[in-house]
Structure I
Amino acid sequence: MRFRHDMPFGAAVLEGDNGVRFRLYAPGNDRVELVYDAGSGERRVPMTASPGGWFECVVPEACAHTRYRFSIGELLVPDPASRSAPEGVHGRSSVVDPSAFLWPDDGWKGRPWSEHVFYELHVGTFTPEGTYAGAATKLAYLKDLGVTAIELMPLAEAPGAWNWGYDGVLPFAPSHNYGTPDELKAFIAAAHAHGLSVFLDVVYNHFGPEANYLHAYARTFYTDRYHTPWGSAIDLDPDGPPDIRRFFIENALYWLEEFRFDGLRFDAVHEIYDGPERSFLRELARTVLARTDRPVYLVLENEGNEATLLEAGFRAQWADDLHNAMHVAITGQTEGYYADFADRISWRIARALSEGFIYQGEPSSIRGGKPRGEPSSRIELASFITFLQNHDQVGNRPFGDRISATAPHEAVRAAVAIVLLAPATPMLFMGEEWGASTPFLFFCDFEPELAEKVTEGRRSEFAGFAEFSDPAARERIPDPSGAATLRASVLHWDEAERAPHATWLALYRELLRLRREEIAPRTVGLRGTGAGFELLGERGMKIRWQLPNGATLHLEANLGAAPLRGFAETPEGRTVYATHPAPYAGSEAPPWSVRWSLA
């Protein structure tokens, strides 16, 4: 089977060996030339201007692997819609014939959403090889672990040899640092053969700070009406240039149709400014779902907690609220954005588990008292993706330390038992399942002047924390630009089967087995309207979910370091899992105890 997404821009191989059509959006320019090399030396071809700022030409001798870029005045730029950039973000693009890759006809049709258990990974640090092929060697392990969906951090071509992916500037070109486009396709095909879905994290709220040539020749991509943490916002307003919205919608379709990804995760949509009705996001979801020939799922990261978007084609949202409250509960840390979750801990966790969002319109102290969020109890609970760790929550810590290195063992075990067995959709971050000893640090590889600024900015970011009030202390924060920072973040797979890591791995495997057999089949379609909870002090809770089949799922938890009264000696119904299986003598739950039961 062969798949290709026909894009209205970029380089398209024409049928019948009739060459390649090149098309570039460069409004406000009078002349654009194609500079290409089809194997007989570099040549230049003037491109024909057409309405709307477009330039186009057809080169009969061009073919797959032809290297090319565009000349605009004195500026030489890569194709912003390049399918491949083997020379990096400043070099030439390469023509790709997507029909050349032969997909196995394996009958893959995806998985029902109710079966999803996510595993987020960064290709460059997941294995020692740091490649798509290296990641493919771990697919059998992931299947055995019990996860069913892999989520790749962004792959768009970014500057340098290492990057998280959020500094991408060529959103159609999978990073050459990890392999070729065909090697990425081979990884996805292999994952499907193992029964694993594959999702991709995409970034539509900004381009990276280095090699973003759009500022020079396509300034209409940006608007000064809105500003993001990265500068002027991309112009996705309802009355903005329609070609900008089309660029990103075509990108979503490209990954889903040409690479057969099963879904996309949209980074920080609260930094996408597309009007109060969210016209761009709604158009994107509507277009994608109408075009795809199989089930695909669209996932949001959205600090705005906009429940209405989860009723407009987006299947799920990362549930940062639960993470933040749980992090406060098991670590005691309340600095930074955790300040919004520092009190009423049992209420916050119970509300997140039973209704999805904690903030459903309440004022946020770290946002100056502005309200945050919308009511969410009507939303299916599986639409909330919950986690104890992800790339942000680990990597944005000064030393990239994981929760297993920060909180007591018993507290982490209790939190894991809640997240993996709750009706929401769980997600793991690579290495979490064995309590990996390696950190996940922030790293990037920019040109020297920018790299120095990033290092300074990274360290000054933590100046408000008591631990780093001394400049000398901030100097200990690893340099994002150092190759050693990348190397320190690579997982050590040999430790997974050794103590104490093997104990964690066994726990995760068992909990995911219980989820697959006991929880997931019973909670399909469950909404927050079918849940209720009772609080026991600051750290105790009893939550019940009325299941569609008439049964009731119960969670009893003491998320504190002291015993807590008010629980029954034995659970109501059949015990599914308990951290402390003996009866609670005197109705007193032990510290950091969790008990799940079905009645």
Structure II
Amino acid sequence: MISIRILRRCPFFLLLVLFFCVRRASATVHYTVSLENEAKHVFHVSVNIPMPASNLRVALPAWNALYQIRDFSYRIRDVHGVSLNPHLGLVPEKIDKQMWLLIDPNSLLGHVPVSEIAFGYSIEWNDPGPFNSQLDVHHAFLNFAEVLMYVLDRRGEDVVVKFDHLPEGWKIAAELPKGEEPNSFIAPSYDALVDAPVEIGKFEEFTFTEAGAPIHVVVDAKEWNKGRLEGSLRRITGYELKLMGGAPFKEYTFFFRIGPYAEVGGGGMEHANCTAISAGSIEGAVATAAHEFFHLWNVKRIRPQTLQPVDYTKEQYTRALWFAEGITSTYGAYALERSGVYTKEQWYGDLSEQITELQARPARLWQSVEESSLDAWLEKYDDYRQPDRSISYYNKGQIDGVLLDLAIRDATGNKRSLDDVMRSMNEMYAKAGKFYNDSEGIRGVVEEVASQSFEEFFRRYVAGTDEIPYDKFLAAAGLELKVDSSQLSDLGFRAGRTPGVGPIVAQVVTGSTAEAAGLQKGDVLLGLNGEGFPRNIRGWLRDHHAGEKVKLRVRRDGEEREITYALAQGGGDRHYSIVESSNPTDKQRRIREGMLHGTTD
């Protein structure tokens, strides 16, 4: 707000008006981000807003990247306005936990037209991974919604962001058009800007072309093999682009951080024309890339109405994450197998592990995959992720995708498939600029493709909690589900995954050797026996026996430590595997081959 002294000091008032009027008038909001405090992990941000209204409010989103309210504004410090001299200045007033008032309509400035106004602040970020932002002596990574405030009611205006004080030798990679000034980028709106993260540092990069469009690859890794990474990416992107009928982008960028140091905060985050991925190995990076690249269509363009428009201030509930994320996992696995990166045995193994995971969660009997989608906002709580509390819409959604594909192929004599559903939704919604009505909209397209009702499937296995008759669905492709109840060794704790943090100890078994060795709930799991912590822990346990010594590397209270103890004897957990029937019928064989190769008759 402006001091009341302005009313008595006309020269100061005139100076203020002249100051704003000589600034360049523009319809573009300008951001400048300084990296001069990289050792202290602090971004310094200044914002210039043209043609401010008499009621000018700015805010930082409460959530981004994850379905979690993370209140990024708690990281902000030193919000300040333009100061002309000690007696006259713009004093931002905080309204709530994420919003500031720059011009009060009741103040004198609120009634005087000015061409531009400016304010600034500092914000601290040092969290690794694609769901966060980070500034350290190694690099900078920004998800802009976590760093840059937006002007309320003006999210649709052009924006420019410029970076200052880059450390020597650092360069910038961004899936955004370059601006007129060095180290600057432009976007048609705040929403477009925050859907394009930026990597700054001493990374390596290369480019290849698929479907006539360039695909850029940015890699931050200590050791990596360009040939292996590029070869796998070419296969995956080539297959998915062919499946969906071409590129929905002019160019695309993969941002990779690869290596043991990338395990914490690992995972992938999709964006409109790029993705950011952290993984412990090239194999992990490629597997994540197959999922994230398919998000180009599913969720970024084939999008549920319940997620539109984005509301940065509160939770947005949808019942469709089983499709937006789970079916994307279905196609991530399909892409790996159909493109030749995976063998069919690896694909069977992955689906078997998904079934094993779901069947090990008692919560499947009372939480539907739609309810799991609605409850995504609870995932930041450790207790919510326990097996007797919840299921994952990624997990059951991926299984439902395969079963839906088999059911469509069976009903149509392998003439139609889930591929046709995805292509139809791309035409009906993405290309038409429309949004589907959660599960009801999905079911409508499935029934149109299959020319019959799928009411029972959606009622029992999407909205309901009926046990899935796996044998019935798998039999359509001449596949069988085998059960192995042999005893596995036991680590003495239950692991969970926290997006943005990575695998953590969700629960330590009372009286276990892990508890005796000092393992604690909340420890971040960095490695096991000198390697990254395995994503498929059941598979790892099958190869290790009770009494065998293990070395866990964990992080607690910011410090790394190693905990050594012996594996215990586990219980009789069920493990599932998928095998091919020895004498499939012609129809079963055609459906199986169609599913594995992405073809129809």
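Numbers below:
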read-out: Winner on mean count of other Cβ atoms within 10 Å over residues 191-198 once structures I, II are ranked, highest first; value: II
read-out: Computed 15.5 for mean count of other Cβ atoms within 10 Å over residues 343-350 - originating structure among I, II; value: II
read-out: Among I, II, which structure scores highest (criterion: distance in nm of label points 7 Å out along Cα→Cβ at positions 199 and 503); value: I
read-out: Distance in nm of label points 7 Å out along Cα→Cβ at positions 327 and 495 - structure with the largest value, from I, II; value: II
read-out: Label whose coordinates, when Cα extents along the principal axes in Å is calculated, return 85, 58, 49 (choices I, II); value: I
read-out: Rg and Dmax of the Cα atoms in Å, for residues 143-254 alone from the coordinates reads 16.2, 50; which among I, II; value: I
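FYI, it's all coordinate maths here, none of it is from the lab. Values in this document were obtained by computation on a predicted structure and should not be read as measured data. Cβ atoms are built from the backbone, for glycine too; each structure is taken alone.
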